[in-house]
Structure 1
Amino acid sequence: MEVHIELGFGFLEAVYQEALETELVSKGIPFKAQPLIQIAYKGRLLNKTYQPDFICFDEVIIEIKAISGLSGIEEAQLINYLKATNLKVGLLLNFGAKSLESKRIVHNY
């Protein structure tokens, strides 16, 4: 991925998020950056919200990490985002390792 090639690893997550946002804009990909997602419980909206890094094309959630390695907690977080939005596809990107780690998650309800 262009961002990892250009920046390498070791920066804060916010740096990669801003760089990826720049790439999305330059490629004309429609997205929402850090949208607030409300969670409903028995027809009532809860006060707690989720905030994924990006939602692209109103269909795909992109969650960015900058950690030494993915542990499974990050995948669970992305699955929760998918459940809360009723979306099916998410992409987990970890810029913290020497090589870019990416994981595509498909959640069927």
Structure 2
Amino acid sequence: MGKTVARNKKAFHDYEILERMEAGIALRGSEVKALRAGRVNLKDSFVKIIKNEAFLMNAHISYTETTNPHFKPDETRPRKLLLHRKEIDKLVGKTTRDGLTIVPLSIYFNRK
């Protein structure tokens, strides 16, 4: 695990952590810069499965001052999570059959 950018402290308090998974996030350029600056909040975020794709919902990534004024992205837009098909099928089964909720615990930059 690389440099941790943000942790979801509320998730550790409100939920029982049964299993951990690692996923990539599809981000835009200005969002990567904002993450490196630590401008992210995972407090009320969750993962939703839509058409067999996983999306990170309600994660607030603020834009930086250097972002183009004409390109101010929606700060809480759904961001696609990069997972293998087997992992997504496993998550779908747990959320529908067992009624579990998927929440992000942390965001970090990988060393790669």
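So mean count of other Cβ atoms within 10 Å over residues 38-45, computed for just one structure, reads 8.9; which one of 1, 2 is that? Traced to structure 1.
When P(r) over Cα pairs in 10 Å bins from 0, in percent, for residues 6-45 alone is computed across structures 1, 2, the figure 23, 34, 24, 16, 3 traces back to 1. Here relative contact order in percent (Cα under 8 Å, 6 or more apart) was derived from just one of the structures 1, 2, and that gives 39; the source is 2. When distance in nm of label points 7 Å out along Cα→Cβ at positions 78 and 94 is calculated for each of structures 1, 2, structure 2 gives the greatest result. Structures 1, 2 were compared on mean count of other Cβ atoms within 10 Å over residues 62-69, and the highest value belongs to 1. When helix-only ellipticity at 222 nm (-39500 (n - 2.57) for each DSSP H run of 4 or more, over all residues; to 500) is computed across structures 1, 2, the figure -9000 traces back to 1.
Read-outs: derived from the displayed coordinates by stated rules, not from any lab. Since we're looking at a predicted model, the values are computed, not measured. Cβ atoms are built from the backbone, for glycine too; each structure is taken alone.
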